[in-house]
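A.B. asks: The structures come next, written out as structure tokens.
Read-outs: derived from the displayed coordinates by stated rules, not from any lab. Predicted, not measured: the structure shown is a model, and the values here were computed from it. Cβ atoms are built from the backbone, for glycine too; each structure is taken alone.
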Structure P
Amino acid sequence: MPPNSLGQLALVSSPVPGAGAGCAPDTDALWDRLRAEAAEAATAAPMLASLFFDSVLNQPSYAAAVAHRVASRLKNEVVSVPLIVQAWHRATAADPALLAAMRADITAVLERDPACQRLIEPLLYFKGFHAIEAQRLTHFLWTNGERDFALYLQSRSSEVFQTDIHPAAVFGSGVFLDHATGLVVGETAVVGNDVSLLQDVTLGGTGKEAGDRHPKIGRGVLIGAGAKVLGNITVGENARIAAGSVVLRDVAAHVTVAGVPARVLHAATPEAPSHCMDQVLHPPAREKPPA
């Protein structure tokens, strides 16, 4: 599939008329591609055929496939797969924007992760994709008064995916959690569209203060591995935060910051650094001293 068609995968959707949202069979490019990849994988790896059939080929839609796969990883003796899947169907039926975000998330992985060659890989295997989709479900539950269910699923997600994302945190669409291990996102954090976060990132507070106390991350931001962004501060759109940085103050749009504490290293970034995923930071060239 040509690279310029990836974005279209997240947008095209033609559910069967009259069917329930989130449960209707999809007839679109993204779902067709996932099914084709699953069928090919089932032939190539017959020992995993049950995984491909249960997770994709026997599912009626992309939304149902995501719900089933994430539920299969979160289930335990307290919460069953059907219970979690039912919550997913309630969420997608109530909020059509959730479906669009789920589609944008998986295409973000394919576009930005050089280790990902097929859509089926994040759907079945990548815990970063599973963690962000689990957070979308817990956020729906949290905002609709199902606090204990949200917190329980969040604790399961933390245990299974090694991330700790509060259900109240707000995420835009097209979010890419690369590796995801060690990611911490606080209660009042807001993450915009098309953001990429690497492993061991913290979007945290600075102490025991209550209220609005966590970072607000703008569209297109890239936050490198191990970076800590602390407090009710703003990171402007298309900014880039270098790995290992500690950010304690607002970051302007379109700049690169690095260090402890972070300071501006580049006054301009490429458009949408979250898409190019360029984490090799070169300091500004210095003029050579006169001979």
Structure Q
Amino acid sequence: MTDSPETNLAKWINQFREYLRVANRPPTTIRAYCVALRQFQALARDRELTVDLAIAFAQELKVAPSAKSNYLAAVSRLYRFLIARGIIEITNRDWERFRKFRRDLGRFGEHRPHPPSDEAVQELLQRAIVHRVKSKSLHVQRRNDLIHLRNIALLEALRASGMRVGELVSINQDDLDSQDHSARVIGKGRKERTVYFDTRAWTAIEKYLLLRADQGSQYGLAVFTRHNRKLDRIERLSTRSVQRLFAHLIPDLKKRSRFTPHSLRHAFATRALEATGNLAVVQDLMGHNSPLTTRIYAKVSPKQLRDAHHKAFGD
């Protein structure tokens, strides 16, 4: 075959990347897949695209097991893309062997997140509240106040909803529901779900939007925006801007590397699970595809296990 997948792997990877783009996959996902597939391409070197090659790729990677799982996810998606188009053939038996390898690798690399304490979260919010820049210029002061209220609102929103940062910055004003203090978000895999805010977070969002006083239709207008010096443009805030905000509010971030924007999501999941004890509810709140992902937040103590056994079977 003159156009075999082995000798034209770069071409198929490019087509796969375009397929992901057309399918509206998040840019961060596409970039991560491309990084993994570039390394896979270097290993393949005109070799037949088989399950054994994919497994060998994972075994040769000098990264943590959790990272290997992410790299294999990219290879798996590429293989399925090629199988669907008749470019390669993999037997059901081999594919099941590949899936088992990925499951085993995932279990080996599983790690429990370390959410920040309630005190640390409150410290972060307090830093945002007190960090208010004053100016004698009314125009500059208005911009400072907008940025100040926006930062408080977005931190409160992350704390109270468990959203991913990408979901947060994608929310439009018409996604907000004032009746039950919620918002419609589009998560991974273009899955839609509803996230909820407590009174404190909702009040912070309302206060910020009230000061903005946007004119005209709010349809498609971002909730969290940048505020340039002239205040003449409404531009959606980026995930990188949120990360910079954390770095600014926590100058000792390197010493507290576990405290990132995603840390507030971990804190939310842990608190929700402790309060409800219901993995299915927390799974829906978080937008997880699999209950196994949510399960990592469930830390069961030996005493809880002993008490549960006693309750079920007695002495």
Structure R
Amino acid sequence: MGDNLVYERRDVFLQSLHTVVNLFFIAVLFVLVMISDHPLFLIGFFLTTLLNLAAAGALEKGERLLRVGVWAAIVIMIVNPLVINAGETILWHSPILPVQGRIEISVEAVCYGAAMGIRLMTLMIVFCLYNEILDPDLLLGYMARIAYKSGLMLSLATRSFPSVIRDLAAAREVQQLRGVDFNSGNLRERVRKYSQVFRVVLISTLEGSFHTAEAMQARAFGAGPRSRYRRELWRPRDTICLSTSFLALVMAICAKSGGYLDFIYYPRLGRLVENHATVAWLGIILLCLALPAVLSWAWRRSASLRSRI
């Protein structure tokens, strides 16, 4: 379990981008998903985010996450029509109930629940992409430039959490080798068995904090101006991806102001495509968001392109 909490560095295009570029790209995806209500745009954002996740080499993790997201979307589709008795196209209505009255399930309520389910799954994939392409050390390093003490505290906390999980698993295995059965006994006996494990983990964590403090003191931490172990280079690929992300954000704001990202669900469903401008806005925004994945595909197959950007 602890290994899954560690950032995995791979030779992929999206991880080679500058931290600021990746953070801005994730922020743009999040904002666009939140401000859009149109089903076509939500589906397009979902597929584009999934495409970038595949380019990051983490499609398997996204599939495991989507299994949960699909069930959550199904629950939303079921609950929303039962709670929201709106819409003119009635699929089914129940007999008059004593307290609730008549429950009417409409096409509009089902479609609205489906759209919200797609939004939820898209947000889950966005956060999965965030975990896969953003180096937490570099991200916290940039945060430390703004909030020095807060960045240091978060950096130490995030680094200690996976080690605590590993120490907990190791201590439990040692106790099992000594004949301790954690599945037997009543609740009080199990708590007493696990208390021994937590005591070992607590002592190990305290010793690790002392070692960290000694290492920081040996390196004269806080005695003078701060230095940086790693400096990120700004490459042409960063300029391209940052420009396209900014263009997608600007286009989405313009489309939102024109009402192209909105959709009428109640009392009757609106038309998916009002005019050709809807398709044009959708195509431009999705093309900008899909460019990192397209560059990733070309970056893996062309050595000359890799050296140029």
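A.B. asks: Of the structures labelled P, Q, R, which one yields 10 when relative contact order in percent (Cα under 8 Å, 6 or more apart) is computed from its coordinates?
C.D. replies: Checking each candidate, the match is P.
A.B. asks: Which of the displayed structures (P, Q, R) returns the greatest value of Kirkwood radius over Cα pairs in Å, for residues 58-177 alone on calculation?
C.D. replies: If we compare Kirkwood radius over Cα pairs in Å, for residues 58-177 alone over P, Q, R, the biggest value is for Q.
A.B. asks: Tell me which of P, Q, R gives 34, 23, 16 when you compute semi-axes √(5λ) of the Cα gyration tensor in Å.
C.D. replies: Matching structure: P.
A.B. asks: Mean count of other Cβ atoms within 10 Å over residues 186-193 was computed and gave 10.8; which structure, P, Q, R, did it come from?
C.D. replies: Corresponding structure: R.
A.B. asks: Hey, another quick one. Taking -19000 as the value of helix-only ellipticity at 222 nm (-39500 (n - 2.57) for each DSSP H run of 4 or more, over all residues; to 500) derived from one of the structures shown (P, Q, R), identify that structure. Each step should come with its number before you reach the end.
C.D. replies: Working: P: -11500; Q: -19000; R: -24000.
Attributed to the structure labelled Q.
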